[in-house]
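Chemist: Multiple structures are listed underneath, in structure tokens.
Any read-out appearing in this document is the output of simple, stated calculations on the displayed coordinates, not a laboratory observation. From a predicted model like this one, the values you see are computed outputs, not experimental measurements. Cβ atoms are built from the backbone, for glycine too; each structure is taken alone.
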Structure I
Amino acid sequence: MDLDIHPPLPRKRDFRIGVLGSGFIVNDCHLVAYRKAGFNPVAIASRSRGHAQKVADRHQIARVCDTYEQLLDDATIEVLDIAVRPDAQAALIHEACQRRTARGILAQKPLAVDYAEALEVVRACEAAGIALAVNQNMRYDQSVRAAKTLLGNGVLGEPVFATIDMRGIPHWMPWQAELGWVTLRIMSIHHLDTFRYWFGDPERIYCSLRPDPRTTFPHEDGICAYILEYDNGLRGVGIDDTWTGPAKEGAPADIRIEWRIEGLSGLAIGNIGWCQNPYTTPSTVRYAAKGDADFHRPVWNESWFPDAFIGTMAQLLIALETNTEPAISGRDNLKTMALVDAGYRSAAEQRAVALTEIESTN
């Protein structure tokens, strides 16, 4: 069976891309993927010009700008690839909207610091005629795309129960200590968006949080557990455990991210390779339906990091060349942002929270 694990690609690959940011995600994922796909990054800017220069040298980017504003002023840039800290991203998008020179923007997730700010960003891009897409790159993990195909082809039948279980120890960024975010808005957002990608929007979320004992700065959302309730009876459960036991304090480690979809006709189980060493380890899937003697176990060489980042830029470029909405548009991503905000509210108020509660207050 063709599991459609590879993203569709644009016919036109020479859109002039300007990159704002020069951290790991740009240096080791975005630009590696873009060169592999034949995309055309032509300029880069960062808070540190020296760091941007090193990234430009590695990836053969011709122009290094002194400031973000200098890159935004370049009217030859058709697409902006923004990969800065979340509390700085909205301002750069608004500046791009004021200039109205770029045709498209690929923003990092989270799109903004909360749903209300994300809504302002989406409205600004729509008013400026700029196509806004969000880099929810887990949608392009190969096992996640395989699951979407199995669901779409009816191999699993009507979905009954689905889980994403993360037992991993991410590397937190310094700005997270300033913002007080750990897992829900940074890691769980991947899984919440994946549930949406597979099954559509849930009606409500019940979320419980506790601090991670290893993370020393003040926070609430170190370990997250949540239930997504769909009106058709489907339940999605996420466990995002960034403690995983004393794996850094002398105990053996059990690091993994697994997903599971149980349907009336079949079962699919995936393992995400990103959390393995090296992080370029391919994800895996095994699936079986009624009548199968054993699980099917397809294999591939691609990995979430960096290959999924081909898909997130490709879907924006396809939107530009076909004058359609990006597959992961800013407007669509508002539902993911609402789900994250609903998770925080649910934990604070110890009750299930509907997405409409977040959307109706903005």
Structure II
Amino acid sequence: MTAQMDNLVDELERSYAEAQERMNDPALYADRHAAAEAGRRLKELEGPHKLALEWQEAREDADAARSDPDLRELLPEIEARLERLEEDLKLALVERDPNDVKDVVVEIRQGAGGDEAALWAGDVFRMLTRYAERRGFKWELLGSGPNDGGGYKDVTFGVKGDGAYSVFKWEGGTHRVQRVPETESQGRIHTSTSTIAVMPEAEEVDVELDQADLKIDVYRSTGPGGQSVNTTDSAVRITHLPTGIVVAMQDEKSQLQNKQKAMRVLRARLLEAELRRQQEELSAQRRSQIGSGDRAEKIRTYNFPENRVTDHRIKLTLHRLDAVLDGELGELTEALAAEERRRALEAAATV
């Protein structure tokens, strides 16, 4: 194990030195995309490099304790620390999703269940924005389509914060609720759904857009009942002609602000589509995933009568529904991330 760890640490030190040298090359900054990639690579290696330095220090302490009778009683404690650092270092070097560091765009849509599903979409929106606040992230409403009966037909928001995508990516898919609607006179439990897409927010260097590929329409904003709520053509609809992706925004009073928000969502959708295409090509990677995050995939059930939340991907059940709906999703996120790391280590061991 020591020889294997020595090789691992040596390789890491070489990679870290190369990444630093690349960042110091003035020629790099002529290419924005290359500069962004180099910056991400250096940041990615900083954590593992720090662990490697701690591991080297712990190994020196262990060697000293073995050769010095006065320090020998400390050896078990030092060896336990060395073992923990080895495990942490191996986990840190498992190939991470490069999008984990990005901000995110989250789209929530009313699923099956009519007005109750729209109310549920509103509940999910509040749950996720409260979770963002608990994590110290900042969120911003990008667009919404209110439902006549309350709730939302759809709502889109952005989350900014270090590692936002690594936290929110677990929420992509279908969220199912089982409860008695307020309008249900017989007390029967109804099942409704909302679907969520979580997309890494694309920077300009990630997605290059040709203006000739965009069809931009402007129109008057409308309220939930279809009535005009604006006397100017401030709403914006952008169609990406090569893919047929359409993004419409009308929440802002300014046409420019609506266009800027629509462009953010369009870039995120285009990046997501490209990532999905790449993922489909990597069948081994797809097999190792906990869940695809596809909207059709039922990832979680919220059962009100039983005060129960079940995540179907990892078979984890929590009996504190109120807390989860108030944004306490940390236990679910940590369990999902731990399972991803376990599977990644297993996959790396078989290579």
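Chemist: I, II: which one has mean count of other Cβ atoms within 10 Å over residues 66-73, as calculated, at 10.4?
Modeler: Matching structure: II.
Chemist: So FRET efficiency 1/(1 + (r/R0)^6) of positions 234 and 274 (r between Cβ atoms, R0 = 25 Å, to 0.05), computed for just one structure, reads 0.45; which one of I, II is that?
Modeler: I
Chemist: Using semi-axes √(5λ) of the Cα gyration tensor in Å, for residues 258-297 alone as the calculated read-out, with 25, 10, 4 as its value, let me know the right label among I, II. List each step's numbers first, then the result.
Modeler: Values: I: 25, 10, 4; II: 26, 11, 6.
Label of the source structure: I.
Chemist: Given that mean count of other Cβ atoms within 10 Å over residues 34-41, derived from a single structure, equals 18.6, which label among I, II identifies that structure?
Modeler: So the calculation was done on I.
Chemist: Going by mean count of other Cβ atoms within 10 Å over residues 18-25, which of structures I, II comes out largest?
Modeler: With respect to mean count of other Cβ atoms within 10 Å over residues 18-25, the highest-scoring structure among I, II is I.
Chemist: Continuing with this model, one more query. Determine which structure produced the value -15500 for helix-only ellipticity at 222 nm (-39500 (n - 2.57) for each DSSP H run of 4 or more, over all residues; to 500), calculated from the coordinates; the candidates are I, II.
Modeler: Values: I: -10500; II: -15500.
Derived from the structure labelled II.
Chemist: Something else about it: Here distance in nm of label points 7 Å out along Cα→Cβ at positions 50 and 138 has been calculated and equals 3.7, so which of I, II was it run on?
Modeler: I
Chemist: Have a look at I, II and say which one yields 21.2 for mean count of other Cβ atoms within 10 Å over residues 106-113, as calculated.
Modeler: Answer for the origin of the read-out: II.
Chemist: Also, quick follow-up: Comparing mean projected area of the Cα convex hull in nm² across I, II, which structure shows the greatest value? It would help to have the intermediate numbers written out before the result.
Modeler: Values: I: 18.2; II: 23.0.
When mean projected area of the Cα convex hull in nm² is computed for each of I, II, structure II gives the biggest number.
Chemist: Same structure, new question: Could you figure out which one of I, II the value 26, 21, 16 for semi-axes √(5λ) of the Cα gyration tensor in Å, for residues 218-313 alone was computed from?
Modeler: Only structure I yields this read-out.
Chemist: Moving on. Among the shown structures I, II, from which was the value 15 of relative contact order in percent (Cα under 8 Å, 6 or more apart) calculated?
Modeler: Values: I: 20; II: 15.
Working through the options, I get structure II.
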